[in-house]
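The following blocks contain the structures, represented as structure tokens.
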Structure P
Amino acid sequence: MNVPRIALATYTLLPELDDDDAPLLDVLASRGVHAEAVVWDDPAVDWGAFDLVVIRNTWDYMDRLEEYLAWAERVSQVTTLANPLEVVRWNTDKIYLRELERHGVAVVPTKYLDPAEHNEGRKIHARTPGRGQFVVKPTVSAGSKDTARYRSGDVDDRGQAMRHTRRLLDDGRHVMIQPYLTAVDDVGETALIYVGGLFSHAVRKGAILRGFGDPLDEPFMAEEMSPREASAAERAVADAVIEALPELVGGCERAEFPLLYVRVDLVPDADGRPLVLEVEATEPSLFFRQAPGTIERFADAIVGRALAARAS
């Protein structure tokens, strides 16, 4: 009997997966399936030869979004993609935060700028905060690339923030402006990871934007990571996100939920209330090394999906 074949999609700079995901290959092999790392834009790959394609380290998609979504669509036509195509389409643009907020989920307050509507000085000025610290970033980004932190009370900072916003809009990119919640400098972010719809583990992510100005040009900066016990309040917010996804992601069948993996990143506001900063359901790091036993749990979920895909 042929064993299930699983592709773990990655990109050219990490052809053997990153250090966190690479052990998946051996763990999956120990479960009697064939798994291999495959570069997503390699034209020689026969995606239909796999029972399941699991998106992992495809970390150049933000600069090639249309090409990436076209790839995901092609893969979905010949095999099972995890997470599904419609989830990838929904999740690769952070405008989804607006939908989560409308659904009643507590998210970081966000202003959105459209290059077709807001690309002029007075409109950018009107949306640049007049008090406190804030962050400017494109809605399509990953790993804090093209993201910077500013101080509204500093004339140079404010001017630099407006120029940053203008550059992004000139490039045809949608922009989001959010308050910088300073509690993150001490508390950090909490990333809650769900596998198959069930809470798996949580980690603390140290703040990345320590300085002001100068948008980050590296897609993935080194992060300070450590295990964390998620609080009841954090679990409640993240659980609400997981429960909302089937209603928010258009075009997906209910049978495609729960998703194979989701990471919900939370930051505390000034009162300690957890707010959603991001929902990562496309290619998130899942931080297996911070939580022993979780990579085995993830591998079991992958095998389950592969067997179900083969039987369908």
Structure Q
Amino acid sequence: MFNEIEQILLLAGLDSTDAEISPLTGGVSSETFSARLGSESFVVKQALEQLNVTEEWRADRRRVVAEGQALEWFHSLTPEYVPRPIAVVEQFYALVLPMATPPSPDLRRVLLDSPHDFKAEWASTLGTILRTWHLADPSPATGTALDDVLRLTDLRITPFYRDMAHRWPEHRATIETLIDELLSVKTAVVHGDFTPKNILCKPDGTLWIIDTEVSHIGNPVIDTASMLAHLILKSVLYSSELDVASALVSARATFLSGLPAPSVPPSLGAHVGLFMGVRLAGRAQVPYMSPGSHQIAEEVARALLEGARLEEVGAQWRI
């Protein structure tokens, strides 16, 4: 395997002589390696056809092309927050990136392992980043790998939305409407997986956003809903720790406050409920909820799918 990584580095224009290569953990859609070349370090990602989950979940490995194009796109809009890819090596379905300065834990790990280290300004920063992305004219991406719905279908609509319509059939009609929205609205290049696990918290306090393989020209609500679902789950998790819970409620409000109308459509709450459902009862369940927290979170998710507003569920469940 390491010989193949060396070949990828060479094809990316890097000197792999004496490269120190190590596997990285954490993702389900790719095999990922670190490669130290002298004083520089890089990340090599190889897309998997069968994602690393217990259920069957397949996706076209050529999605690395779109991932590379998306990183270039978002880097051009917010260069301080998105790494510019070194190369896409299509014959190995690989992407080569600069590595963030260690330690750079992802925001998921910060929220779970050391929630008091969460910085209030990050919520504002993330909202500003999304605003910039969602208001940018997507027309230059027309005709590129970002201009298709294959990855959206393979990685979100089928395994998340349609799967939850099967698992929670009482919400099928609502979920089908949400699917129609995602397929019909194409107003921005969206990240598609804008979640804490894809946000690196660098040692200097700045953020880096990565993992753009679901990016496409589509509906901005997918980014807003993805992030809010995780923040609400953490609010439920920490409901008994008032200082952390209060910080998370404030973070949600700050995050939302700067977003434009396309990012916060009337259907936002239902999309949030869907993503919460996926993390509680679907293909990508989170491992950290206690039985009591799980029950509350599921009640919130179902209420949102039934039409409750975000502020209503926040007040009712005090999250």
Structure R
Amino acid sequence: MVSLRSTQQQLGKRRDIVEEALEDFVQEKMASIQAPAMTLAREVLLAGGKRYRPVLTLLAFESAGGKDISKVMDLALAAELIHTATLVHDDIYDFSKTRRGKPTLHASHGLAHGIIGGDYLFVLGFGLGGKYEAKIVEKMADTCANIASGELLQHEHIGDIATTPEDYYSIIDGKTAGPFATACACAAIVANASEEVINSLEEFGWEIGRAFQLVDDLLDLTGDENMGKPRGGDVHEGKMTLPIIHALTMLHGVEREQLADILQNFSDDRWGELVSLLSLAGSFDYSEQLIENHINRALIQLNKLPQSIARDLMSEVAKRSRSRKK
């Protein structure tokens, strides 16, 4: 098992590799006929972020026995480009003004430019993924289609207090967990791994992706101003996240009616009421336990792989996601 200091260095090294490759990719496009589009897109693409998806793609490749990371780098960049594209489009759907503490693309440049920038990033990501074998291209195509389906399903349930946990998981599997699963599985395919290893890494991706989204939902309710996105954005937008769904299920009578009224007539001065009711229902504890369950299942999948530094680093990323702040 690698030490804490070594873990930080190893993860930092891979993040630096991703950042360098991403910057090189941006510069390549800036020197081409695509310069106007990339000038727009690079603002959000290089605005920061933990780069979890491309880093996990590299680590999945290594843990599956891959040696030359240049073979999987386009796939890693594709994961980040597609993720960033979905953020741009999400910000448009949600009328968000800021992302990672900076103005969103459409807030700075207008709606039309925001749509174009998001579409451009999506095409770039799919283009990089399209360099690989047909099995990978098909998986990526299905994943991108499922992102759209998850987004539409989420919109169908805006403000819907009858939303079920099953509805919630259908949404996050399409929007968040699926892309994690596909990145990990496809990295293993590039590494020529066995079906057993591919399946284990894909399952790891599903579980860690679900945990990531649950953490995001909790941060929206419990986070602070330093997150880079205003607290309570999901509530203002009418999104039915799992803590809220759980509280609507557990509360009865006057408390349930009060929660429904808060959600349907929400304003910042009702924040204390909302948090009190979620606490009363045990919804924060419930969500934290689900996060723990998903992480534990992710770790079980990793333990099926041969021991390696990359596997240990993936395990560390999974464990750290419990205490993620943004």
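What follows draws every value from the coordinates through simple rules; no lab data is involved. These numbers were taken from a predicted model, which means no experiment stands behind them. Cβ atoms are built from the backbone, for glycine too; each structure is taken alone.
Determine which structure produced the value 4.5 for distance in nm of label points 7 Å out along Cα→Cβ at positions 140 and 172, calculated from the coordinates; the candidates are P, Q, R. Before the final figure, lay out the partial values.
Working: P: 0.9; Q: 4.5; R: 2.7.
Among P, Q, R, the structure yielding 4.5 for distance in nm of label points 7 Å out along Cα→Cβ at positions 140 and 172 is Q.
With log10 I(q)/I(0) by the Debye sum over Cα atoms at q = 0.10, 0.16, 0.18, 0.19 Å⁻¹, for residues 20-131 alone derived from the coordinates and found to be -0.29, -0.71, -0.88, -0.96, which of P, Q, R does the value describe?
Values: P: -0.48, -0.90, -1.02, -1.08; Q: -0.36, -0.94, -1.14, -1.22; R: -0.29, -0.71, -0.88, -0.96.
Going label by label, the one that fits is R.
Here helix-only ellipticity at 222 nm (-39500 (n - 2.57) for each DSSP H run of 4 or more, over all residues; to 500) has been calculated and equals -9000, so which of P, Q, R was it run on? Each step should come with its number before you reach the end.
Working: P: -9000; Q: -13500; R: -23500.
Structure of origin is P.
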